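Novice: So, here come the structures, one by one.
Please treat every number below as a calculation from the coordinates, not as lab data. Since the model is a prediction, treat every value here as computed from it, not as a measurement. Cβ atoms are built from the backbone, for glycine too; each structure is taken alone.
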Structure I
Amino acid sequence: MRIVIPDDYQDCVRSLDCFAMLAGHEVRVFNDTVKDTDALAARFADAEAIVLTRERTRIDAALLDRLPKLRLISQTGKLAGHVDLAACTARGVAVTEGSGAGSATAELAWALALASRRHLVGEATRLRQGLWQGHLGQQLAGQRLGVWSYGRIGRQVAAYGQAFGMQVWVWGRARSTASARADGFEVAPSREAFFAHSDVISLHVRLGSETTGIVTEDDLNRMKASALLVNTSRAELIAAGALERALARGRPGFAAIDVYEQEPILGADHPLLRLPNALCTPHIGYVEKDNYERYFGIAFAHILAFAEGRPTEVVDPQALANAP
């Protein structure tokens, strides 16, 4: 099959062990991101299969109409609204997805909390500039950690907080809080208390139509001037512009952010990057070798199965019947 892999920012996919699975297939890899439909149509013109890295490229009906050879979209991880499934089904384009079970994102959330609390980046930069200590950090032990949503990643972060001697409580939907309570974690008495009394809040909510903008400006205004908000989930969980305004007012006092509304961010063109109390990383939560081996290994296995006439984990099975 002719396979295209877009958005390989670090040019690392070809160095993965699982890439050998595609031996014998014609593979083209792009390391930059383009958004324009004309540019994408040119890149994907001969593709029979496209491997998507999370939500970095959007596939809509207008683009699909210009890709008559496309038969399969193999998604790394879960779909999140960036692929028009109905349009794919109507045009006979099968879509597969998989998931990983690693701890990379949870580990980054914790690294961001530690780095922000101890001003790690600023202190390391000062030392390289010939300076000595400049900030007084805070330990996490004894502080209150709020985990919003007790799913796979939230569960891991809650366990990290417990291991570091934090007072952990959870907020989220009834099923989420019930799972947390069953594991021995406290559930916040109210949403207002969760924001007002947490020293560190880490978001682990899945983005969807019901959760877009779920964290409001009022929520942020309730946070302490010393509090830290960590977001390694999705930027759109926070109401547009609310975090920037809240940080400028000083409530919360700090944020550690790995996700943005439009990615990639180039030229330092984002308001959070201009705020001294925001620690920002370039969406690297899941960008880790073992994670990539898992995610891409599953995506490549889906391509091989499709090429052999035994498609698996197809989320739009009707597309197989609609294929020309």
Structure II
Amino acid sequence: MQIRKELAKVKPQKEMLLTIGVFDGVHLGHQRLLARLRDEARRKSWLSGVVTFSSHPEVVLSKGNELLWLDDLETRVSLLRDAGVDVVVTLPFSSELAQLSAREFVQLLKDCLKMRGLIVGPDFALGKDREGDVDKLRLLGKKMGFSFEVIPATVLDGQVVSSSAIRQALSQGDMRMVEKLTGRLFSLSGQVVTGDGRGRTLGFPTANLEMSAEQALPGDGVYATIAHVDHQLMPSVTNIGVRPTFEGSKHLVETYIFDYEGELIGQKFTIDLVDKIRDEKRFDTVEQLKAQIKKDIEQARQILSERMKQ
């Protein structure tokens, strides 16, 4: 069994308190659960551990459903570790795993990861056909000898904090709401690739990010952003969209970094999105577009300046 082989690689040195989930976005609700996991594991002198997935369960279970990620796997694992978790175990969510019963999967966790306790959110379920809901897992805990705890959902201003709520805010370009739900700025990372030089021709050379096809993007528009360049944070403005003025069709992420003249082609590049300035629109002339870009830059400078004062 491939799942057993993957879990057997971990070889924990102590008993473990685990949680399981996708943790896409690692939002405030996730953070609350992780804090409880970390603190309770320390109190019991166990290791804290997260079992997460490199492929999304909904994509496997609902074939044809293309669910985009808020964070790539590397970022997600980094955020989980930053939360103080001792061990992060990454599994592919395969059809083999989906066919395991709740008892079978729990037994694997006990055998391979020395699981002594499990902490989950209120809507959690595992096992074939999601038969291992919180009631079933509580019963299995009593029968199989592991503690079980459910952390209530986190509610913010009357809204349940969830990955779905973040995706909705992101699609609307509401970066302030995304930040509110996650506790941090939303970031995009990718390799800088050679573009068609249009930005340089306009007088605003841009870094063109090559994004994964599985990466969720904010709604099309112009954003005030912070670029990570040479271990520095630099003010910038980013356009996400198809460049309708030039009859574009391919979605692009293009960042103009203020007062920067270095070369970034081939480098991995990250931007933090602070706030949306405007929707993407088509201009009748290139001169109109250039005038608007200058206005976008000034507005971005103001947004970022106010951000630095906070």
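Novice: In terms of Rg/Rh (Cα atoms, Kirkwood Rh), for residues 139-202 alone, which of structures I, II is highest?
Specialist: Values: I: 0.92; II: 1.30.
By Rg/Rh (Cα atoms, Kirkwood Rh), for residues 139-202 alone, the leading structure of I, II is II.
Novice: Let me ask something else. Say we calculate Rg/Rh (Cα atoms, Kirkwood Rh) for every structure; which of I, II gives the highest result?
Specialist: II
Novice: Can I ask one more? Here FRET efficiency 1/(1 + (r/R0)^6) of positions 27 and 259 (r between Cβ atoms, R0 = 30 Å, to 0.05) has been calculated and equals 0.30, so which of I, II was it run on?
Specialist: II
Novice: Tell me which structure, out of I, II, gives 19 once relative contact order in percent (Cα under 8 Å, 6 or more apart) is calculated. Can you show the working numbers first?
Specialist: Values: I: 19; II: 16.
The read-out was computed on structure I.
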